[in-house]
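Presented below are the structures under discussion, each in the form of structure tokens.
What follows draws every value from the coordinates through simple rules; no lab data is involved. Since the structure is predicted, the reported quantities are computational estimates derived from the model, not experimental observations. Cβ atoms are built from the backbone, for glycine too; each structure is taken alone.
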Structure P
Amino acid sequence: MADGTQYDVVILGAGSGGYACALRCAQLGLKVAMVEKDKVGGTCLHYGCIPTKALLHAAAVADEVNHGAAVGVNATLDAIDMPAVNKYKDSVVAGLYKGLQGLVGHAAIDVVEGEGKLVAADTVEVAGQRLTGKFVVLATGSYPRSLPGLEIGGRVMTSLEALSLDHVPASAIVIGGSVIGVEFASVWKSFGTDVTIIEALPHLVPLEDDILSKGLERAFRKRKIDFKLNARFEAVTQDENGVDVTLEGGDTLQAEILLVAVGRGPSSQGFGFEEAGITMDRGWVPTDERLRTSVSNVFAIGDLVPGLQLAHRGFAHGIFVAEEIAGQSPMPVIDSGIPRVTYCEPEIASVGLTEKQAVEKYGEVDTYEYNLAGNGKSKILGTAGVVKYVREKDGPVVGVHMMGTRMGEQVGEASLIVNWDAYPEDVAQFIHPHPTQNESLGEAALALAGKPLHSHN
């Protein structure tokens, strides 16, 4: 065993949270080591956000071709060449990976390859050496969950295997109608697959405001994406021809493949967390608002910490913890202030509280729903959707909920509105460029401020 190497901070995991923490620690003059068994960039860059969004872009191009005649551009879609789509997707990932390796390489960060284990509250063991840190940051991320009785393999896959399919399946069943499930359903439908989603809860994207869930269901019906709500998986069998999925109640569905998209679980097994005295909760690592675990010199960030599982949350956590360790007393990262986007077609974007959550918190609220039918750019794009504001009664805006093609790009302004406790009157004073979808935020604010121009109050 090599002698222990002393650091200010040892980070276990180099995903969005881990590498952001390492880069910020290095900027702040802290001596930092980062341990990673796979590749810097983690799930988001290599197996999650980036490759799925590349697939969704290819799907959007396919949709544009298919709908070209509607705007007088007569075009036909010859084929989806999955090996070529995958080559494009992989080239996007490779380019970003190279850039990230450059950033980490130029910073004063010791990157240690191998599977690390916490062997004491201040020590990580990896590849036969011990790294000791005044502070340790746990950033081991998450993995795709399955369900009891659902063995992954063959025609039954998680998002990981689905990302590297070398052909377009003729038909697919998706178990789970939340973010990952609806994104893959959207891609495959655009590529020509018959898709059925099975969701145990009463709505698709069940964590979103009801107006977005219902709106997405309408849009998916129009796209002929089938879905079954309040439906629970019971059993699956597979052979060389496909999969048979049995639901509670006895209904059986057949398809070429089955995607299991029932969320992600914390990657916390086998790292020695509990043995080092860290309190766990069903695999998660609970923290206080300063992201400290039950052991005072150990922090946890990203998907390990109960709450939203988003790469940009992990990234923000990483920066926060680096600044906290450096004594800068940064503002805590609050989940409700983090913007969320589901990149299916149409896109779903939101930040802050749903109407139900706002009523629970404030009692009385005001809401306004602006229909994108009144928005020039949305009309040009041929998209339907909505922008909904939720405000505390006569108070600031506490939630913004949007649906429509490209509306994910508008959540940045929505995030400023919610996080800066803006009043509709404040937002209504901004001049939004015409014609853009961005105007819809201004129009909704004008209406909520009591001076609608293009809509009825």
Structure Q
Amino acid sequence: MSEMTSQEMIALCKKHTLYTWAAQDAVDPLAIARAEGVYLYTVDGQRILDFNSQLMSVLVGHGHPRVIEAMKKQMDTLIYCYPQTATEPRAKLGKMLAELVPGDIDSFFFTTGGAEANENAIKIARQYTGRFKILSRYRSYHGATNATMQLTGDPRRWASEPGAPGFIRVMDPVPLEFSFGATEEEQTRNHLIYLEETIQYEGPSQIAAFFIEPVTGTNGVLIPPKGWLQGVRALTKKYGILLVCDEVMAGFGRTGKWFSFEHGDIVPDIVTMAKGLTSSYIPLGGMGVSAPIAEFMRSHVFAGGLTYNSHPLAMACAVSVLEVMKDEKMVENAARLESVMRREMDRLQAKHPSVKEGRAIGLFGMFDIRRNATGGNDKRGDLIAPYNGSHPAMGKLGKFFRDEGLFTFMRWSSFSAIPPLSITEEQLCDGFEIVDRGLEITDAAFEA
């Protein structure tokens, strides 16, 4: 039981703390008392299905006893020591990741989150290549620190401009308002032509790295067209540009494979990670580098450092999370339940005229809501809200989900279906049943 009422908790949090990505007077937080499995419980006793894994990160579910026990055990022995030491959990986690990450990526630098992992990837890419420019995509998010805000393409970047120099952004293979081709093969071919031309304009000898989310996260759960990942890998190798795969959101089983770049049968030069690495039980991020980069750093000073680098408690938590995921076959569960996600999305799209599309890979899903059926460059209708905009029906839909006990991430014209990897088929269908009823709200706003 909480010692505070929900009103007291909310009032004090709003008075003395700042909330992210929001005007503070507009924030209306849930007062959460506890969480277990795939459910959150408010101070007032409401049970809420976590259909978003919080920030797409609580992969093994809330309060897993094995992970909690491992953390308690570590707290009884060594909670913290400075980063220049060697510890057993650090040794174990490094070895586990070296075995888990495909290819020759077997050296890791640990941070407190995904943004710091990407910051250090920028540093090491520039140091290793001797080049300065960094490529990324417009429909991307890579973090809220100084450099990663410029690496980011979406509108959250705007408030940080003008920012650090040297960042070049390109469109996605399937942009928001048009297509590079009718088929996936055409999209891939034409986008790679465009990408190579951009590289020529910016100077191949000037570009250190291309950062990508192999499956884009908050900007739409965008699954790349066939052959695109392989084409990008070939293009970066052609020009000596490092390929950095940001697996902060899509990594650790979310897409039905341990890492989303595996769907393209490629191996990047650098991989960044966070979120699911500890199931968000404690902050931890990481950057893994390929063998040539690791060898280079043996004789060159790595200009990166953090007080909490390789924090023993976080290391022990991550080791336990990875063991739980393996033992309980959670990656396999995500792959198996993809067909259920697809079935439910197709059913809701057929039933509700306001559903433009549902996308899913593993347990990584998102719905797009439209306001009509005939507009749009793809002839499937216009999105209900403009880019970086809103619509009253989406606000009503969000309130319905909250009142009915479903937590998910809503943005512009979309909302996500990204539950913990521990979810059962029955629980997943319970979530879609609430979505089904809620879509009557956006159907009412549909312009027939």
Q: Please state which of the structures P, Q yields 17, 14, 11 when semi-axes √(5λ) of the Cα gyration tensor in Å, for residues 141-188 alone is computed from it.
A: P
Q) Which structure, out of P, Q, was distance in nm of label points 7 Å out along Cα→Cβ at positions 373 and 397 derived from, given a value of 1.7? A) Q
Q. Once mean count of other Cβ atoms within 10 Å over residues 269-276 is calculated for every structure in P, Q, which label goes with the largest value?
A. Q
Q.
By the measure Kirkwood radius over Cα pairs in Å, tell me the structure among P, Q with the highest figure.
A. P
Q | Value 0.80, calculated as FRET efficiency 1/(1 + (r/R0)^6) of positions 173 and 277 (r between Cβ atoms, R0 = 35 Å, to 0.05), assigned to which of P, Q | A | Q
Q | Value -12000, calculated as helix-only ellipticity at 222 nm (-39500 (n - 2.57) for each DSSP H run of 4 or more, over all residues; to 500), assigned to which of P, Q | A | Q
Q.
Suppose distance in nm of label points 7 Å out along Cα→Cβ at positions 205 and 309 works out to 1.8; of P, Q, which structure was it derived from?
A. P
Q: Taking relative contact order in percent (Cα under 8 Å, 6 or more apart) as the quantity of interest, name the structure among P, Q where it is greatest.
A: Q
Q: Give the label, chosen from P, Q, of the structure having the highest value of distance in nm of label points 7 Å out along Cα→Cβ at positions 229 and 293.
A: P
